[in-house]
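Each structure below appears as C-alpha cells.
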Structure I
Amino acid sequence: MSLADRLLADLRDAMRQHDTVVRETLRMARSAIQYAEIELKRTATDQEVMDILAREIKRRKEAIDLYRQGKREDLVAAEEAQLQVLERYLPQQLSRDEIAVELGAIVTELGLTSVSQLGQLMRVAMPRLKGRADGSLVNQVAREILS
C-alpha cells in the first residue's frame, strides 16, 4: 500500500469515527498531494508524498512559532494537533545527538576543519539525512561542529 493510499484509508477511518482534527489534517495533506500530482502530470511517488508531508510539517512548525509570538495558545494547540497527525506518516526523525554523530563522521571523512567549509559539509550531509532530519537543525549542528 502506497503512502497516498494509506492517507486515504486513514481519512476514511477518521470520517467514520468523526475525528475532525485527523479528518481536516488529512484532507489538507491529500489536497497538497493532488496539487503536486497535477503539476507533475503523474501520480506522486512515496518519496514525493513524504516531501510534501515534510513541507506541510514545516509550515505547521512555523505557524506554531508565529502564534506563540502572538500569544494565541488556542491556535498553537490546533497546529500542534495537526503536526502530530502529519508526523505519523514520516520516518522517525533523528535526534540532535544522532545528527551530530552523522555529521562528525562526514567531517572526518572529508577532512573539514573550519566554518568556511560549511557548504561542502551540507552538500554531502543533506542527501544522506534527507527525510530523517530537519535541514535547519542539521545546519545548526554543522556550524557547532565546525566552529
Structure II
Amino acid sequence: MPYIKIWIHLIFSTKNGDKLISKQLKPQLLKHIKENSIKKNMYIDFMNCVSDHIHLLISLNSEQTISKVTRLIKGQSSHWINNYNLIPNKFEWQDEYIAVSICHSQVNMVRDYIKNQEEHHRKKTFQEEYDEFIKKYGFEIIGK
C-alpha cells in the first residue's frame, strides 16, 4: 500500500462571481460536499465558503488527480443545489479554479486562512484575492 500525502489548496468561484451562497445555504452546502467526498473516497481536511467562492484543503490519494476531484466536487454540489431547488436561479461553478500544493508544515496556516474567510473578505474582494494568488504563485494568464 502506498503512503501518500499531497496537500492541495483548492479555490473556485460561482459562475461569474455571482453571490449565490447565502448564509442559509452555506452550512448545507459544506455538509453535503463533505458527506459526498467521503462516499467518493476524497479527503477534504478543511473547507469554508463565502457568498461567491469556496476554499478547500484536500489531500489526494494515489488514484486521484486535481482535475478529477475538482470536477466531482463542482459537478455533484451544483447538481444537488439545482435538483433540490435550494436557490431561485440555476447554480453553477466557474470553469476555472486555482490549485496549489501545500507543504505539510503550512497545513495549519492554510486551515486558519480558510477558516477566516468571512473576516478576510470584509477587507478584500474575491477578485483581489484571486489576483494575489495568480501573482504569488506565478501563474500566467493566457489570452487576457
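Please treat every number below as a calculation from the coordinates, not as lab data. Not measured: the values here are computed from a predicted model. Cβ atoms are built from the backbone, for glycine too; each structure is taken alone.
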Notebook entry, point to check: Comparing relative contact order in percent (Cα under 8 Å, 6 or more apart) across structures I, II, which is largest?
Noted result: II
Checklist line | For -26000 (helix-only ellipticity at 222 nm (-39500 (n - 2.57) for each DSSP H run of 4 or more, over all residues; to 500), calculated) the corresponding structure among I, II | finding: I
Item checked: Winner on mean count of other Cβ atoms within 10 Å over residues 54-61 once structures I, II are ranked, highest first -> II
Check: Upon calculation of log10 I(q)/I(0) by the Debye sum over Cα atoms at q = 0.11, 0.14, 0.15, 0.20 Å⁻¹ from the atomic coordinates, which of the structures I, II produces -0.41, -0.67, -0.77, -1.40?
Finding: II
Note to self: On mean count of other Cβ atoms within 10 Å over residues 6-13, which of the structures labelled I, II is highest?
What the structure shows: II
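3.3 is what came out when distance in nm of label points 7 Å out along Cα→Cβ at positions 30 and 62 was calculated for one structure; which of I, II is it? Mind dumping the intermediate values first?
Values: I: 2.6; II: 3.3.
Structure of origin is II.
Supply the structure label, taken from I, II, corresponding to FRET efficiency 1/(1 + (r/R0)^6) of positions 70 and 110 (r between Cβ atoms, R0 = 35 Å, to 0.05) with the calculated value 0.25.
The read-out comes from structure I.
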